[in-house]
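Since every read-out is calculated from the coordinates, none of them should be taken as a lab result. These numbers come from a predicted model, not from an experiment. Cβ atoms are built from the backbone, for glycine too; each structure is taken alone.
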Structure I
Amino acid sequence: MTCILYKIYMFYSNFQFHTMYTKNLLFFVCVSLFIALLPSCQTSEKKSERTADSASVKTYISKTVFGTADNQPVDLYTLTNENGVVAKITNYGGIITSLSVPDKNGKMEDIVLGYDSLSGYLKSTPYFGAIIGRYGNRIAKGKFTLDGKAYKLDTNNIGNHLHGGIKGFDKVVWTATPTEGTEPSLKLTYLSKDGEEGYPGNLSVEVIYTLTKDNSIKIEYTATTDKPTVINLTNHSYFNLTGGKADVLDHDLVLNADKYLPVDKTLIPTGIKPVKGSAFDFTTSHKIGERINDAKDEQIKFGGGYDHCWVLNRTTKDSLSLAATLSEASSGRKMEVYTTEPAIQFYSGNFLNGSITGKGNIVYKFRSGLCLETEHYPDSPNQASFPSTVLKPGETYHTITVYKFL
């Protein structure tokens, strides 16, 4: 359109006028054409700008086929932010399969344990990266009583019920809804039916993963029920800030907790105890390997290291506050954990023994990954002094946890 206007101008400029009347008349015609064509010219230019802008828009979430489970399609979603941080999440178990973040030199590396393909997750797995439910952690002997009625759950760990039972939320296919944007998100929904793994009530669960602009993974959990039930959802990612180059014993950890829950031989809590003066005091920074092999500490012996729940120091109930800080000097990576939950389970990878070969053919040896699982207390349904994990009809379960990388 600009070219047409230019030609009108050149025609007028080069025309050989015989009379002033002819010149004035042609001038009038050219100006009229210019005025008539100008709006369409502007529209055309704006359209071109929109087309150029559209061509430069980046896709922040994509989907690929990952396989099938329970005769249902399983997909892998890749979330990317503007800083190049990449999180890969599958709708099988809501598993974070990969999380690539920069080191001190800007080099991106995957800092969570897992498998390259779905087949690894379908075999026996220590809950790598998964959503855990209905009840994260342990319920003693797989039993609890609610409103006068006794419930029996599947027992799958030293006679206790662990992480939702034999087929918990980590082993089901969720319905996925991706949302595009500079902070891409993946919504996962699942209906846990009345009686599943022994739990009462039809439980509607929603988990939203969001990769934020400040290099955080935000996890938002929501659930409702049609019968009174118990619920304790968490994520079971195994972190190694070296990118798998070493074990986690040289990582530095701070836990915002003055108390923890000591356990019996089967890792069921026996009460609440101050951390001061013990190997469980992470109120200031300590290397994970500094006291982890203290043979004199009965709790270290019971857990085979750290596999305990810390009671977080909270000033306001249900507010998002700092729970833990994990850092590793050689990579320069640092992770902060924020949560609305009252507690955090620190597990130091004590049951990893070299029998699992993970991503990139890396053998996961003893303590090659650690977990920081935000939660309510283990065995709360059987311990009245612990914060309640009961969810009733008409109520909404809602918690948020954020893993922020600096």
Structure II
Amino acid sequence: MKFKPVNKIPNMEDISSEIIQKRDNIIYKLGSFLNLYGYDQVETPIIEETELFIRKSGGELSNKLYSFVEPGGNKVSLRPEITSGLVRTANQKISTSKNLRFYYNGPVFRYSSPEEIYANKSRQYTQFGAELFGSKSIHSDAEILSIAIKGLKIIGINNPKICIFNMNIINEILSIFNISDRGRLFLIKNVEDIKILSNKEIIKKAKSIGIIKNNKIEKNMTYSKDSINGFIGRRTKADIINRIKLEENLLDEDRFLSALNFVKKMYKISGDPDKSLSKFSKLLDNYDSKFKLLSQYFIDLIEALEMEKINISNIILDFGLSKSISYYNGLIFDIYVNSKAIESIASGGRYDDLNKILGYQNNLPALGFAYNIDEITKLLRSEEKKFSENILKQTKSNNMREIINKVNKDRESGFRSYVEYIE
């Protein structure tokens, strides 16, 4: 029987020794740097229960997971990220210290379907990151962000672009419009569409998924709370009551439009911190004065970053920055290799509520970041290193004892040496 070669899974890569050496050198430099800041290296399992990642992402990662049932019957997945496992580690150790600092590296796995924007990207890539548990201080925000920036300088990326925002601000502001959690998430998750599409198109999308009331449907509804005791067909009274409650929770179009008009203006604010804050303050002039205090966070953060000797001119305050995963509730940031780059090489933020989402009882403020090491490895120029190398070839007349003795002496002296054997 003739067998055909087994091909690679799409978007998986075989990595050459040259790239591995370069990647490992980057990881070593970053690890040595993080150690100076008091961060300890930890590892988490590559395979975890699927529930861990579903809870953490709120379902956003569910269609990207490589999931299966392992021989013991557990539903498990290859990890799509490493933070979730670190939360478990932190809970085991938090009693020993008020602040915990970890760094990590390893492969993560995310599926991308052929029609997605990132369909051609590798589905396995290497992350290197750091997490700080136990502090809500503005200085912990500054520490994580400054480490992410300084770490890039250590490996040769000297002029990155850093985009920052604070998710707490958009959540606080949307509360003044008295909209539901679903409406709030819709306006946060659809940032890019809101920037470019008309209000009419956005409202149509919101109606199609049940975010706001559809007046045409409302007119055709023939039941009400007062008529529940009348003819209800095949639906139970409980079904109708639940439907009425759902309808009551839908946003009316005017309220949704007010919130949409505000965020549409806010999402367009982006630039150096001083100019962005000035535009943001003007936008808030017609709203509750207490929200002007939200600008103070960025003023304090910039001051803390200056203490860390960060070049503020590289920082963009982007009010349209968002994350695909919903648990972020404070600082978020993306870092690009330079001002022209369109894909980030590092990303991070604060996630104070994740501990309880994952089932732990105590409050555990936390934030962190991760580098995409594979992308960084491709971007950096190779450091040309010439290794002393001795290749000895076996021939029929060779004395193999003499050859083996020679290569062993070379290796003991620090030289790369090996034998090319014949059959």
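Side notes on the structure shown:
- Label whose coordinates, when FRET efficiency 1/(1 + (r/R0)^6) of positions 156 and 372 (r between Cβ atoms, R0 = 25 Å, to 0.05) is calculated, return 0.65 (choices I, II): I
- For 15 (relative contact order in percent (Cα under 8 Å, 6 or more apart), calculated) the corresponding structure among I, II: I
- Given 48, 20, 9 for Cα extents along the principal axes in Å, for residues 140-179 alone, calculated: source structure among I, II: II
- Entry that produces 0.55 once FRET efficiency 1/(1 + (r/R0)^6) of positions 148 and 276 (r between Cβ atoms, R0 = 41 Å, to 0.05) is calculated, selected from I, II: I
- Across the set I, II, percent of Cα pairs over 28 Å apart reaches its highest value in structure II.
- For helix-only ellipticity at 222 nm (-39500 (n - 2.57) for each DSSP H run of 4 or more, over all residues; to 500) computed as -12000, the structure of I, II it came from: II
- When distance in nm of label points 7 Å out along Cα→Cβ at positions 100 and 132 is computed for each of I, II, the one that comes out at 2.8 is I.
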